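Below, each structure is written out as structure tokens.
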Structure I
Amino acid sequence: MLLVGIASALGLLLLALKIGGRKTIGHDVVVDILITITLMVSFYGTFSGMAAAMAGGLVASVVLFIMKKTMKHEKLSLKSKKVKYKDIKVSRPTAKWEQYDPDWKK
């Protein structure tokens, strides 16, 4: 039961890292919640299935936490940019991926 939850969590985490890479590590809370919800929906129906889903969610959370503390990651940030439009200055948000160093280097 626990081995199935751990293997499922690691599989989903590997899939998320292949799709997003450093962006997945930067938004670890959102990815962790999505993985846990996916496992809960997948193993719905029995107590052992829910226990496997919770164990898998815990493993995914710990792995993402360690990766965020030890690896470079990227986060999406919004900054306002002043633009002149018909003699009026308007601030327009621009999205940019910013790279962050791991916490252990600080």
Structure II
Amino acid sequence: MENKINIGEMDTRVEIIRAIQGTGSQGEKTWTLESYGRVWAKVERDVVESVESMNLESGHNVRCTIYKIAALTSRWRVRIDGDIYEIESIDPISRVSPLCTLTLTAID
């Protein structure tokens, strides 16, 4: 991945949804989701095709480049155009870049 991204490429508004850990009535961990905010992002989609059980299956990978958020974890979610995605990985562009790339998977 290249180290430079033009600010004009970050042309899609996405909503970052954070996960907050709580405690249930029997002491178990519970997770609630709430909106963290809306940010500008560069969204890239790739179509992936594979053959499983003699059937051609297709899906898509989504990569989203945003400014780094210090508390961001893979438990958080991203909403793009009404669709909610879970975060598979958070990768820095470079050690000194203020940007990171999120690899996302659609939640069905």
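Rule-based calculations on the coordinates, nothing more; no lab input. None of the values given here were measured: they were computed from a predicted structure. Cβ atoms are built from the backbone, for glycine too; each structure is taken alone.
Identify which of structures I, II gives the largest calculated value of distance in nm of label points 7 Å out along Cα→Cβ at positions 66 and 98.
I
Where does the value 13, 41, 28, 15, 4 come from, among I, II, when P(r) over Cα pairs in 10 Å bins from 0, in percent is the thing being computed?
Among I, II, the structure yielding 13, 41, 28, 15, 4 for P(r) over Cα pairs in 10 Å bins from 0, in percent is II.
Once relative contact order in percent (Cα under 8 Å, 6 or more apart) is calculated for every structure in I, II, which label goes with the largest value?
Sorting by relative contact order in percent (Cα under 8 Å, 6 or more apart) in descending order puts I first.
Looking just at distance in nm of label points 7 Å out along Cα→Cβ at positions 34 and 50, which of the labels I, II belongs to the structure with the highest value?
II
If helix-only ellipticity at 222 nm (-39500 (n - 2.57) for each DSSP H run of 4 or more, over all residues; to 500) is computed to be 0, which of I, II is the source?
II
When you work out FRET efficiency 1/(1 + (r/R0)^6) of positions 18 and 90 (r between Cβ atoms, R0 = 35 Å, to 0.05) for each of the structures I, II, which one comes out largest?
Across I, II, FRET efficiency 1/(1 + (r/R0)^6) of positions 18 and 90 (r between Cβ atoms, R0 = 35 Å, to 0.05) peaks for II.
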